[in-house]
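Read the figures in this text as sums done on the coordinates, not as results from a lab. Worth saying up front: this structure is predicted, and the values here are computed from it rather than measured. Cβ atoms are built from the backbone, for glycine too; each structure is taken alone.
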Structure P
């Protein structure tokens, strides 16, 4: 029992990086995803084309490759980032690309009559999006967004590739030292707990926004 407690404490210290990366990525990727999705549906051809290229690149290449590019590739052109900064920037841009397409599809799924009704009520485009379209969109994109939120927990383990001491790397260090698989089991339990919490949160959000059905 003492060994399990010691291992759990060490892994918890490593999980700090995982939690920080998750929080930063979740907040900023959602914000960027919403703005980029709106940018895609505004009808501005140049903006839409730029965003198409952005989502194509970040959705079409491996996250690990993007991480290597940020940390090992950018220094070649004189841009040196700290490991956490490189990881956060990469994860934000990668997940924002996926969320952009999810939110875009959600916005475009709203009946065009909603826009016309809002216009009749005297709302401008910004008011229409904020009061009418986005609340309905949130309900429709929650399941897909939930999947991305769970994937983010698992993808965070990739930061070990650039030397960050995350949850999984902490477990691996102990396994290598003690030749005991218990740390991996404990790490798996942590990942399952985090994923379960995320699922619970999104289920409650779905109930909250069911009023827009």
Structure Q
């Protein structure tokens, strides 16, 4: 399993789930929770939770457990949610529009600064207060604004060219909704793949196995 620093990617991928569960508990008015209680809610072992959190330092107190709000805040800092990230969305079809709306209302720390599409007919349309720009303006826009993240929501066939352009422009993070493997070709970029087809096929396998 690859590691980021001294922490395995498997542990890092569990951090957002902890953050989400703790947020739900805080909304319910819960002030503290033990690792055992948290394990029962999340379907993990208490030992696994303690090991995961100990990768980033000690957060709990023996006999008290974890302060729910404080632990969520600490995990948010570990994940970098306390920093504003500039995001561009490339492709404003159904997936791109849905992603833009989701990020705007659920993750205000991610600031959408630009939207692009290859269809010239969409240029100038306003989406969530942002004008849709033609893809030919991507180079100049990125050099001026230096976005942190690009969400690739365009057809897979168009992804290699755009990924190469983003790499050349120094965009470090890619949220990839295409079937093109950006990380394989540009390992120095930080890529998160959202392969919906893979998820459907995995689900089909599970259903087939149960039968």
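So the values come out like this:
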| read-out | value |
| --- | --- |
| Given 69, 46, 21 for Cα extents along the principal axes in Å, calculated: source structure among P, Q | P |
| Highest-scoring label, criterion being relative contact order in percent (Cα under 8 Å, 6 or more apart), among P, Q | P |
| Top of P, Q by distance in nm of label points 7 Å out along Cα→Cβ at positions 43 and 139, largest first | Q |
| Comparison of P, Q by FRET efficiency 1/(1 + (r/R0)^6) of positions 35 and 155 (r between Cβ atoms, R0 = 41 Å, to 0.05) - largest value held by | P |
| Answer label among P, Q for the case where distance in nm of label points 7 Å out along Cα→Cβ at positions 99 and 115, calculated from the coordinates, equals 1.3 | Q |
| Which of P, Q yields -14000 [helix-only ellipticity at 222 nm (-39500 (n - 2.57) for each DSSP H run of 4 or more, over all residues; to 500), calculated] | Q |
